[in-house]
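Below you'll find a set of structures to go through.
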Structure 1
Amino acid sequence: MADQSTVIESAALYERRGGIAIITLNRPRALNAVNQALSTAVGSFLEQADSDPQVRVVVITGTGRAFCAGADLKALGGGEDLSARGHREWGFAGFVEHWISKPTIAAVNGFALGGGTELVLASDLAVVDETASLGLPEVKRGLFAAAGGVIRLAQQIPRKVALEMALTGEPITAAQGKELGLVNRVAPAGTALEVALELAEQIAANAPLAVRESKSVIHQTASGADWEPDVWAANAKSMKIVFTSADAAEGPAAFAQKRAPVWQGR
């Protein structure tokens, strides 16, 4: 019988390809449904990626025909706490309340309703297989999308559309998600990870400090009006970090010398 650490590690997999970390949900027989082992592994891998100076972007995807089918109802029925061990604050799947400074991309390879859609909503960017659907069907089962679904959906698409999705529980296609701005890329069938990695490479080629602070300011100021002092205070804080960095000097120098920049991330 495998020891507990082996079970946790195998519930999700971690790989680094250059500046890109890939976290793969790895419970294909359960359609990558979330149990405690998966939450613990994903949350720990996010911490690993965020602390690794070589990692510029994190991609999360799934093994098999599903991205994520949501909570593991068998585990719940057995009384299992689905939170990451010792880190309840990371939220569902160790992901939905787990801030990291580096961009995250959901590579939605298949089934992603309910909790799977909530992982998409928690990601900075989303690449979705053309055959996949997105939606929050929880109300059909006497529940609601409490892992960030009802919080984030109306922040990312028009409110009336978000309300219709949340109140009817009906799904939308990947193409509809793209039209609404919920999806960045619709990938040909079977290529979600490949397309997500191409997008990740574009991001990873940029100055990491500038990317990090761009993400931070967008998230910090998303709910504020552009004339509010707090919005500009957040902007000024990041300006000080980025504009006084070695990378800020390297970018113009590389451009003038007609060479590729060598980023230091500081």
Structure 2
Amino acid sequence: MEKADTTAARRSPVVAGQFYTASPQKLRAEVEAFLQRGTKRSTRTLLAMVPHAGYMYSGNTAGYTFGSSNLCDTIYLLGPNHTGRGAPVSVWSGGDWETPLGIVPVDIEARDQLLATGPFFEADTLAHINEHSLEVLLPFIQVANPNAKIVPISIATSSQETLAFVGAMLAEALKQNPNSSIVVSSDMSHYISADAAKKLDSLALSYVQSVDAQGLLSTVAHNNISMCGVLPMTAALIACEALGAARADILEYTSSGAVTGDLSQVVGYAGVIIDRP
């Protein structure tokens, strides 16, 4: 496969001023305050799962998770595809990403190694241009680990063969480069009551906790759990299983109802960390 085009334009922020403030000073202060909720772990982070809603709703959980993590310098950043555009497994093939806090460089070597593994990974920008799920995590990554480089990946396919391949190749990449982590962007249940969301999300998170990728995928499908990042999380858990991880820590579970006071229609948020074995 040809190497990805590294001359394409930077990816400018599309939800600054909506999901989070566009003011660099205010944004840094907010993110630093959110991160202070967590205490950095001594063990390197293999995987972190973090919500991607507006900061007023999920910023506390995102900050607690990122603040507790010990992220490596290369981050495979996996998220869902809300727009329906682009490749089924879209590996960002453009330039660096930009937020109000500055530039987040793409790890070109790590990206091209993934793209060289076969046809399931496709060099693409279309899936990422208007997708918010990875962008909203970047300010946290910039403050938590200023040395981080990213490999942005958007996953829209439920093909078990494809997810298994993606997971296996991610495991191989993390094995070859111990200074690498996976960050998955996902919210949990959407627009149901707080009680129903907690019940369904607890079921899904029980499989996350036991690092059971197949259990998570089938349970979410069987129970119609509207966890938007289940596909990237499945691939990531496959990678973690292959690397010998046996348990995830569920740091926090909450919902938008805790902020709005409306418990009839909520979105669930969870923070998860898996340490490197």
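Laboratory data are not the source of any read-out in this text; all were calculated from the coordinates shown. Computed from a prediction, not measured in an experiment: that's the story for all the values here. Cβ atoms are built from the backbone, for glycine too; each structure is taken alone.
Where is distance in nm of label points 7 Å out along Cα→Cβ at positions 65 and 201 largest, in which of 1, 2?
1
Here relative contact order in percent (Cα under 8 Å, 6 or more apart) is compared for structures 1, 2. The highest value is that of 2.
Name the one structure among 1, 2 that distance in nm of label points 7 Å out along Cα→Cβ at positions 113 and 249 of 2.7 was derived from. Going through each structure in turn, the value belongs to 2. For FRET efficiency 1/(1 + (r/R0)^6) of positions 81 and 257 (r between Cβ atoms, R0 = 30 Å, to 0.05), the highest value in the series 1, 2 is held by structure 2. Once Cα Rg over 2.2 N^0.38 Å, for residues 17-120 alone is computed for every structure in 1, 2, the highest value turns out to be that of 2.
Given that P(r) over Cα pairs in 5 Å bins from 0, in percent, derived from a single structure, equals 1, 6, 12, 16, 18, 17, 13, 9, 5, 2, 1, 0, 0, which label among 1, 2 identifies that structure? Spell out each step's value before the answer.
Working: 1: 1, 6, 12, 16, 18, 17, 13, 9, 5, 2, 1, 0, 0; 2: 1, 6, 14, 19, 21, 18, 13, 6, 2, 0, 0.
Comparing all candidates, it corresponds to 1.
Please state which of the structures 1, 2 yields 22.0 when mean count of other Cβ atoms within 10 Å over residues 41-48 is computed from it. The read-out was computed on structure 1.
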